[in-house]
Structure 1
Amino acid sequence: MKSELKIVLVLSAVCLVAGLCLGAVYKVSYPSIEARRKADERAQLKQLFPQADSFEEKEVPDSKIIKKCFFVKQGSKTLGYVFIAANYGYSGDIELMVGVDEKGNIAGTRVLVQAETPGLGTRIEEDSFIGQFNGWNYSDYKSGKVKFDAITGSTISSKAVLEEIEAALDLMNKIKK
């Protein structure tokens, strides 16, 4: 009994020390990790709106899909908006960046994160699929003037991306009003 208690105490002490060390490393490295994440995010935003000089993050109203919203500006002029959306696809979350210009047209889309089936669901990153949304706007989409071509064999992934695009257009429409 005494040796069992000793083993438990030694293992508990080792776990406590390891946990404290891990916490200290996290606390020291977190600022640089966060700075790198923000720099990467800004670089991706710049790819959608290269002429922009600032991206103001705004609070997102209750949304299951839209996670972040940025007002894109050049000086004091608003060029458009960028929405970061996440929706569950076939194998996991699909995170998308959707740029919408001031007129309400989709300026560009980028897949940020996906874990879809290689060769099928991963085709959502191909320009032939993701590029079809460029130029869409809320009224054309709602009226049925624009068509959506899903990827054969990857309907769930395709629909997840479409739902993210719809959510971005819906929020853009709300912002414009």
Structure 2
Amino acid sequence: MKKLILLLLSTLCLNAMAQQKSPCADEPHTHDFDFWVGEWDVYQTGTQKLAGHSIVQTISGGCGILENWTDTQGGSGKSINYYNLATHQWEQDWIGSGGSAQRYLNGNYKDSVMQFRYEFTDKQGNKKTGNFKFYNVDKNTVRQYQDVNNDDGKTVTVSYDLTYIRKKS
């Protein structure tokens, strides 16, 4: 009888665990950035010049997106992207093999664009801000654009402008 009760309890526990969803499964905004998931060849926008390759995958039960970047000079980097359930905004943390790190906050997806704002302090100690955007062009194309606002926004400098083309399966 004890074995039967243990078997029934085990079965009930396994069924309950199988039915549990990730906390992100029921939050629709956690899927706003899914358009970026895939394997990509990345070019400088408007050219055929290859800049690198990126593998972007969902992680942690769909609660995050991990980017694995390699550029054509052998540099690499990773970003972790997630919808913060407390702030209701997207965030990205980036670290590159050259030691550069950046945090992007206040990400929102609107009109087919995931847009972040960011702040940093340059080598001279000046605070600067910028925009970081991912354009969902179509199911096989994403454009990634970043700029820096200098002089309290009077001058905008494009940091990079890349086009991701999905690799064919």
Structure 3
Amino acid sequence: MRSYLDYFPHIHSILRYFVLIFTLITAVMSLMGMLGKKEFGKTNRKMALFMLISCDLQLLAGLAVYYLGGHILMLKTGAAVANHYNRFYSIEHPVAMILGIILVHMGYNVTKKAMDSGAKLKRLFWFSFIAFVIFVSQTPWPGAKDTAKPLFPGTAAVVATVPVAAR
């Protein structure tokens, strides 16, 4: 019998798509508005809010995975830097994702400020674009050498291997 705690990695894995989609849509919409000299509207603010909510839910699920996965113990014992896999999941991935979520929050705060539409769209674009780049670069995609995870939970991950002759 599975515990409800076993579902956090699955929730965290599925939520990444919502984070990536909403962040990409927000960046593209703000770029189109910025280049087209359009007014900042309700749609821009709502998409930024969806991006913020999906990132916050992802953060909560990620913190649960981090705590339940024993990463805190790895940090305390020094096992977090023992190999690339542990270092990535205990240090690199969480730090980068928290930085990205901070950028998302900064971008959303811009939408509430009283400033002209061009400045709002420009700032929202840069915050969401840089956050998107961080999210994509630090997501454990299938095929990654040491950190591969499947596209969908419960499916097999494709692991990149190095031929024996190349070693």
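The numbers here are math on the coordinates, done by the rules we state, and not lab data. Given the structure is predicted, the values throughout are model-derived calculations rather than measurements. Cβ atoms are built from the backbone, for glycine too; each structure is taken alone.
Match the computed value -3500 of helix-only ellipticity at 222 nm (-39500 (n - 2.57) for each DSSP H run of 4 or more, over all residues; to 500) to one of the structures 1, 2, 3, and report its label. Only one of 1, 2, 3 returns -3500 for helix-only ellipticity at 222 nm (-39500 (n - 2.57) for each DSSP H run of 4 or more, over all residues; to 500), namely 2.
Determine which structure produced the value 2.7 for distance in nm of label points 7 Å out along Cα→Cβ at positions 63 and 127, calculated from the coordinates; the candidates are 1, 2, 3. Corresponding structure: 1.
Largest in mean projected area of the Cα convex hull in nm² among the labelled structures 1, 2, 3 is structure 1.
Comparing distance in nm of label points 7 Å out along Cα→Cβ at positions 103 and 119 across structures 1, 2, 3, the highest figure is found for 1.
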